[in-house]
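Each structure below is given as structure tokens.
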Structure P
Amino acid sequence: MDLEKYLKIIIDSYYGYFDYLVNEMFYPSWQNYFWWLLGMSLAVWLLEIVVPWRKEQAIFRKDFWLDGFYMFFNYFLFSLIAYNAISNVAVEAFNDFLALFGVENMIALHIESWPRWGQFLLLFLLADFIQWNVHVMLHRVPILWEFHKVHHSVEQMGFAAHLRFHWMETIIYKTVQYIPLAMIGFGLKD
């Protein structure tokens with residue numbers, strides 16, 4: 001095992017994601033996920049204020065700020081703290097493991113010659129099917145339910161309630177998704 005290679009991946013991951021996050025926050029553009037998430041969240045929250053479904057619910061409902069924290073933590077800070085480096089090392093370690101058996105390319109279904117819409121449709125359907133199954137698993141497997149309970153702890157629904165989830169769910173979802181999507185040529189970032 002080449003520890004220096006993995007250490008370099010970790011360091012590059014931290015620097016790379018930090019640079020990405022700084023650019024997302026301080027250099028807005030139309031392709032910028034940070035500002036799109038913030039803008040869409042603000043738009044939906046304003047819509048909730050103008051056309052409330054629960055008229056008796058306060059504008060700043062119970063745990064409003066907690067859900068805001070989960071939004072920033074789960075979508076930005078967790079990747080900076082750990083996920084980006086861990087996932088990059090895990091992918092490299094998995095590829096190194098496959099190489100022990102002579103497997104250099106795990107793509108089983110070559111779809112690069114398909115039209116873009118066909119590739120997108122397959123990616124969408126496969127990813128959605130996997131996510132649905134993982135969600136069912138989160139409800140049925142007791143140890144996974146312990147993580148998923150965080151998502152169901154919301155007492156008053158609002159625009160960001162669906163963003164409240166345990167960081168371990170990111171690891172579970174992405175781990176289960178990785179191999180099937182990689183087998184058709186899509187990586188974690190797609």
Structure Q
Amino acid sequence: QNVFNDFISAAQYLIDQKYTSSDYLAIAGGSNGGLLVGACMTQRPELFKVCFPAVGVLDMLRYHKFTAGAGWAYDYGTADESEEMFKYLLKYSPVHNVKEGTCYPATMVTTADHDDRVVPAHSFKFAAALQAAQGCDKPTLIRIETKAGHGAGKPTSMIIQEQADKWAFMLYNMGLSYSR
């Protein structure tokens with residue numbers, strides 16, 4: 001939880017010091033950083049305008065049951081270890097902390113159909129939970145890269161397309177426009 005508290009505190013500092021406001025604060029992270037984004041946006045949804053959890057570990061109760069997930073048990077612990085560990089993981093698991101009727105930030109969840117490190121099910125479940133629970137008109141989209149994995153080795157053309165989609169989504173949802 002400390003890392004999530006630190007990240008939230010850093011975002012709050014930027015707002016308190018008038019570097020930005022929550023209307024212009026976007027966050028992005030991939031893989032373990034996707035977990036960071038997912039946890040922070042479910043814990044403090046009002047703090048962020050746009051969120052990009054990418055290929056994230058978003059179901060902390062079942063992550064270890066899929067592909068490479070079992071290898072992270074040393075880092076996270078597993079829900080199967082004990083009731084205490086189950087409760088600990090449940091407190092920050094993004095999929096399990098989406099609350100009905102909450103206004104979540106505009107969110108683009110990204111994943112890839114051949115990701116064997118963090119299986120796409122994490123992203124599918126999180127996007128579905130956000131869409132079902134959303135308490136306002138901010139969108140939740142899922143962007144699924146085809147014929148791609150966790151990110152390494154992605155062709156430049158795919159990277160450019162993904163970044164263009166993300167920038168357009170962010171600018172649109174912040175009410176900003178691009179001009180040359």
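Every read-out reported here was derived from the displayed coordinates using simple, explicitly stated rules and does not represent laboratory data. Remember, predicted model here, so these are calculated numbers, not experimental data. Cβ atoms are built from the backbone, for glycine too; each structure is taken alone.
Source structure of the calculated read-out (mean count of other Cβ atoms within 10 Å over residues 57-64, 23.2) within P, Q: Q. Taking Cα Rg over 2.2 N^0.38 Å, for residues 25-88 alone as the criterion, the highest value among P, Q goes to P.
When relative contact order in percent (Cα under 8 Å, 6 or more apart) is calculated for each of the structures P, Q, the largest result comes from P. One of P, Q was used to compute mean projected area of the Cα convex hull in nm², and the result was 11.1. Which label is that? Source structure for this number: Q. In this comparison of P, Q, the computed figure 1.06 for Rg/Rh (Cα atoms, Kirkwood Rh), for residues 65-160 alone is attributed to P. Hey, helix-only ellipticity at 222 nm (-39500 (n - 2.57) for each DSSP H run of 4 or more, over all residues; to 500) derived from one of P, Q reads -12500; which structure? The correct label is Q. Please state which of the structures P, Q yields 1.8 when distance in nm of label points 7 Å out along Cα→Cβ at positions 33 and 81 is computed from it. For distance in nm of label points 7 Å out along Cα→Cβ at positions 33 and 81, the value 1.8 is produced by structure P.
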